[in-house]
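Each structure below appears as structure tokens.
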Structure P
Amino acid sequence: MGKDIRGKELGVGISQRKDGLYSGRFVDRNGKRQQKYFKKLQDCRRWIAEAVYQDEHSDIRNTGSLSLDAWFELWYEMNRENFRYNTLKARRRRYEHDIKPIIGHMPIAEIKTIHCQNVMLSLQGRFSKSTLSQTRSLMKILFDYALDNEVIRLNPVNRKVKVIGGTEENTARVLTIQEQNKLTACLAHYSFRNQYLFVLNTGLRCGEMIALTWEDVDFNGRKICVNKTAAVISSDGQVIVNPPKTKSSVRDVPLTQEAFRILQEQKTRSAVNIENSKYVFTGNNGKIVSNQNYSRTLS
């Protein structure tokens, strides 16, 4: 493991010269040492990661031989720190369902505009226009990344690759009083009753409700502060918490009488759920519940 000029460990294959340049090096699968110098440590680490991945998944002398599947995995690993968990999850889902079955096996350098058009045509009538736009956007991102890294000369996702034939979007609407009363009655015996009713009374998104902690609750002022959102990523309740996507999503929400009552009830319950007692809403086992479980239970 290499070190910088102050003796700090930098990672496998990385060291710093006396002139301040960072050296990245590794031995490829043919036994030949590959080495490159950088002014910035992060650029050196990025090059090492990309070069080692390409060496393991393709002919290092011909990066164009990478399949789109391999290129997606490379892009995913190199950019996972730049996106939220839910964003990455959605993009992997779009790739696996929409793009991979059609052109995932093809060498990236051989993919033409007509192949990308074929991807969009295969989805015609199956998804909404917004979903189709996400698929097209992901294809463009992947090929832009290849273009930036000089793997291809032109991005095949051009203006000829259009979003066509999308199904109509479901229009969001507010529940009527009668519908709210019917929903409340149906929730009487649900284990997540308080969570559903709290969302109904406050307008919080599911991720915002999951991320709500007791520090966000102002009982005296009868309001809550919404300042983060959460995603549960494993069966043992591992949680990723991020700030909201936009500044306008950070807000104070006044509590209705019902929402206030729910918080008081949850406060009493939280003493039992020691592990995640800082969170307002957990399952009966004391663990954080995922967005998917809330949706599945309600459906």
Structure Q
Amino acid sequence: MGTLGIAIPDDTWFVAAQHDTATDRVTVLDQHLIPDSHLPDVRRLAADLRIAGAELAAERCSGLPGGPADPDPARASRHVANRSVDWAQVFPEWGLAGNAAFVVAPRALTRGIDLRRRVFLHSYEADVDAEGGALETILTAPMVVAQWINCQYYFSTVAPDMFGAGTKTIHNVVGGVGVLAGHGGDLQLGLPRQSLTDGRSFGHEPMRLLTVVQAPLQRIDMVVERNPVLQHLFGNDWVCLVAREGPDDDWQRWTRGGWRRWETTTTAEDHYPTDQEVMPCQPTA
């Protein structure tokens, strides 16, 4: 790391943590291995994580079916914890419903913007990645995984009878490899309806992933040319790639014919209102 200009003090101690998305709680693992000299820092971190988790729970509660409309953080934290262990609860959380975009840029690009938990964020500084190795890793690993997630939500929403898993109320787990609807039939594909809609409104808006990158366009082209998986995703419009070289430049959209200036005057809501038609949560004949 030192060769990259990143100085890490000799007394630095790295810790792993686990994030429970249903309760918004983060647990620092293997605390018994942490030196006594670092425990006060870990305790402060744990306290800050509890506060942040409770605030996030309060933000999420209003969107959970049957959740309190405007709870304080303490009440919200208790509510999400209770529903996470309720085996009768078919809506413990929305998971990654609503995912829409993947940003690869300096944190300053999105700091202070309420993205409504719809965007995957990857901090990236093009100035310290002259060869494009870090950018290539981000676009060919986490970005591809984000597209898998996005695609699963997309097809489970637009074609639920073919690519969804139906209602989870009649699911039976089979050998740890999948679920059946009821007592027989084929293994179910995709996501259950309760991961997409509460029967009154959608928790997910079907749209293909938007990937936003702040980096030299030539560097992005180089990465795409080296990786067929990116050529497939971008070239066949499974992912929309837009980029700019710096804060003062216009956004450009990648196309098979080259970069084109990206116009952003319309929104998906203008064309596809999400409150018109809702999939039923009950199984149909």
Structure R
Amino acid sequence: TAPGYEIIGLDKQEVDITDKFAAQNRIHEIAPDFVINAAAYTAVDDCETNIDTANLVNGSAVGFIAEACKKYGSGLVHISTDYVFDGNSKVGYKEDDSPNPINAYGKSKLLGEQELLRAMADNAKGGGVEIGADTKIGDVKSGGAEARDTNINSSKNAKYYLVRTSWLYGVNGKNFVDTIINLGQSKPELNVVNDQIGKPTFTFDLAKAIKDLIESGFPSGIYHLVNENHLSWYDFTLEIFGLLNIKTPVRPVDSNSFPRPAKRPKCSILINNKRPHLRDHFDALKNYLGIKYGLR
């Protein structure tokens, strides 16, 4: 827990964010200065056949939370994704670039962004943004956290921060780093895609960046918070194996070698033009491997 903060973490057993009145009543009861919504249905392939659930959890529920934050004067940080973009860019995506998701998960996350901005529209006067107004959403595991800090002033015009991030890994939960290490220690060789490019981001760094953003007094809006410097999943694997001295051969392949229900964007590079840059992804990776695997 950060000094000076009271953190109240809620999982899906404690609050059902897809129940509008339950979610809003919980926010009213706690009266947090800020709500950090990290809840999401993130099973990308499953979203293709569970579109209604994806749109409810990743889309409509965000609107429920945003409406309550606006009504009761709580600020809101909502975590979104690089998957709201189509991946056709050669250089990456800035905060004000137009989204164009190519899979059901990305569409549901874009719906959540739109629901947030709709609910908070009055709070963005003079600096509001509109995203993907013409994007067709199609047919339309929860949890979260609230923070109370006496140094943050609440008001009916509470701020919102729509934070996009990418390729997350951390000490809790499943992630690519742990999965590829397990595979590298159990398989004779590996094939890893080299035509999907993005910025791996350590959840520790993301959490600190969100804390800094809340304390910064920066205006409401969209922010890209990612560790710096991009690479492919293949190159990321080589970095991981190199640091841990894993000798398993790794062969680069394209995405067609792994047919999956949901298309993945080829370029998921998020460009941070608004906030101080997070540290290089390689430094963050070494930090993580030290914590989780004892790397010195």
Taking distance in nm of label points 7 Å out along Cα→Cβ at positions 182 and 246 from the coordinates of each of P, Q, R, which one would give 6.5? Q
Rg/Rh (Cα atoms, Kirkwood Rh), for residues 14-85 alone derived as 1.00 - corresponding label from P, Q, R: R
P(r) over Cα pairs in 10 Å bins from 0, in percent was computed and gave 5, 20, 22, 21, 19, 11, 2, 0; which structure, P, Q, R, did it come from? P
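Here, each number is a calculation from the coordinates, and none is a lab measurement. Quick caveat: nothing in here was measured; it's all calculated off a predicted structure. Cβ atoms are built from the backbone, for glycine too; each structure is taken alone.
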